[in-house]
Structure P
Amino acid sequence: MVHGDIERNDNELWFLVNNGQLLVKVDGDYMKIPYFKDIKNLNLDFNKGYCLGEFKDGICFGIEINEDIEINEDLKIISLYEAGIILEEELFFIAGRANQIIHWDKTHKFCGKCGSETKNKEDEKAKICTKCNFVTYPVISPAIIVAITKEDEILLAHNKGFKDNKYGIIAGFVDPGESLEECVKREVFEEVGIKIKNIKYYDSQIWPFPNSLMIGFFAEYESGEIKVDGKEIVKAGWFKKDNFPKIPDKMSIARKMIDYFAENN
């Protein structure tokens with residue numbers, strides 16, 4: 001999982017992250033993931049980097065940086081969310097993987113069973129306790145997201161945590177012992193007070209803020225009147241594709257599902 005003292009290649013792609021921030025290389029009007037040759041003079045121990053897999057013909061690595069790291073003028077630190085808007089999708093997913101793994105590494109330095117220090121396992125992405133040998137794996141938090149349709153309308157909702165006046169679709173974390181379909185029904189009823197039917201899987205997407213896995217569904221309205229919970233959802237309604245409010249950015253699965261609805265109605 002962690003590479004030791006090896007000879008570096010200038011064409012390696014490096015994802016340098018810190019608490020949801022990502023370092024990028026500025027190239028004119030564009031921002032790119034830096035190659036090793038772009039960042040090898042930074043004060044970092046690159047042997048502590050995590051291998052993230054491959055992109056095209058290059059190997060990708062991730063490493064944590066400090067907030068006060070000194071960088072050149074052609075380098076810039078941006079939010080991971082902003083990176084999702086400007087980078088191609090596969091690079092954003094790799095950046096998200098880096099953020100997830102490093103967040104897990106920072107928050108699992110001690111054993112949750114006995115409190116002793118952990119170390120990285122050499123044969124898999126896992127940590128093992130140096131005392132009791134308890135093994136832990138990277139945390140992934142599954143969450144459903146559902147687009148509810150009623151004939152040629154879709155239910156869009158404004159969460160109080162949204163910036164601006166954006167509307168999205170219903171989402172929530174899966175409870176222990178709960179199936180995905182049960183979670184979909186529960187979240188919808190809790191947040192907007194209606195019942196749904198014909199739940200069908202659509203797609204999934206990592207959401208690395210810091211470790212969610214979004215599982216997308218479509219469902220049809222069955223009964224009830226919209227009644228927002230007032231805690232998470234403060235406004236909700238039925239919208240036709242020609243009168244959408246402000247909706248999520250294109251990098252999110254929510255936007256992809258809303259676009260899919262619009263294209264097919």
Structure Q
Amino acid sequence: MMLRFAAPALTALTLISGPVQALDLSAMSADERDAFGVQVREYLLENPQVILEAINLLEQQQAAAESQADLQLVQNNADELFNDGYSWVGGNPEGDITLVEFMDYRCGYCRRAVPEVAKLLQADGNIRLVIKELPILGEASVISSRFAVAAKQVGGDEAYKQVHDALLEFGGDATEVTLRRLSDGLGLETDAIFEAMNSDAVTEEIARTRELAQKLNISGTPTFVLGTELLRGFLPADQMQQIAAQVRDQS
């Protein structure tokens with residue numbers, strides 16, 4: 001029973017006090033292990049804050065390790081992230097920092113992110129925006145992304161932006177009826193877009209983005225890459241501004 005306190009105590013002492021001599025419990029006799037367990041228990045009862053300090057430090061170390069791993073992922077996939085040759089580019093195309101957003105049209109937090117990204121781009125005119133279609137919330141998401149990608153291939157960047165904004169505002173399930181109505185309302189080449197939706201080119205583009213997301217361990221939307229920082233989840237504009245400033249300071 002007493003020995004169960006040994007592991008956290010040793011962790012705490014190691015994290016708080018720095019390197020210590022390795023202790024091999026298996027080399028101890030039963031009496032020595034019992035005595036050690038008593039000493040550890042007494043120490044922790046007298047100094048319970050040590051456990052909290054150790055846990056906090058361990059969490060900081062884990063967060064730092066995860067951040068470093070994410071940085072490496074971004075660096076290893078930089079070309080596909082920032083210059084894939086097919087994703088829609090907005091903001092300042094010549095900006096010194098690129099913000100990449102992986103999004104799904106049925107994602108509530110993606111819709112919440114729209115005004116925050118707009119605020120960021122308005123406040124910082126030197127950010128380049130890249131949108132990546134990552135439909136992960138069912139067949140309606142896939143249909144919406146296929147429609148948006150096809151609109152870009154048929155009508156160019158302006159058509160894509162119109163469809164992208166309209167789908168995010170719509171927020172409902174995409175069907176042929178609703179998408180045709182949306183496209184006609186925008187004055188787009190509806191028949192051509194529908195013909196392109198199931199083309200190999202559209203399929204390949206979405207597949208490449210899925211593959212990239214897997215490489216980056218992205219499993220949810222929205223996910224952002226701001227400069228070298230991989231940001232998993234929704235963030236308000238002011239927080240993204242702070243991160244952009246940090247990225248610039250580090251470059």
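Here are some notes:
- Identity of the structure behind -6000 (criterion: helix-only ellipticity at 222 nm (-39500 (n - 2.57) for each DSSP H run of 4 or more, over all residues; to 500), calculated), options P, Q: P
- Value 16, calculated as relative contact order in percent (Cα under 8 Å, 6 or more apart), assigned to which of P, Q: P
- Structure from which 3.3 was derived, distance in nm of label points 7 Å out along Cα→Cβ at positions 140 and 228, options P, Q: P
- Among P, Q, structure where FRET efficiency 1/(1 + (r/R0)^6) of positions 28 and 60 (r between Cβ atoms, R0 = 25 Å, to 0.05) as derived comes to 0.60: P
- Look at FRET efficiency 1/(1 + (r/R0)^6) of positions 52 and 212 (r between Cβ atoms, R0 = 35 Å, to 0.05) for each of P, Q: the largest one is in P.
- Structures P, Q, by mean projected area of the Cα convex hull in nm²: label with the highest value: Q
A short reminder: the numbers here are calculations on the coordinates, not readings from a lab. Computed from a prediction, not measured in an experiment: that's the story for all the values here. Cβ atoms are built from the backbone, for glycine too; each structure is taken alone.
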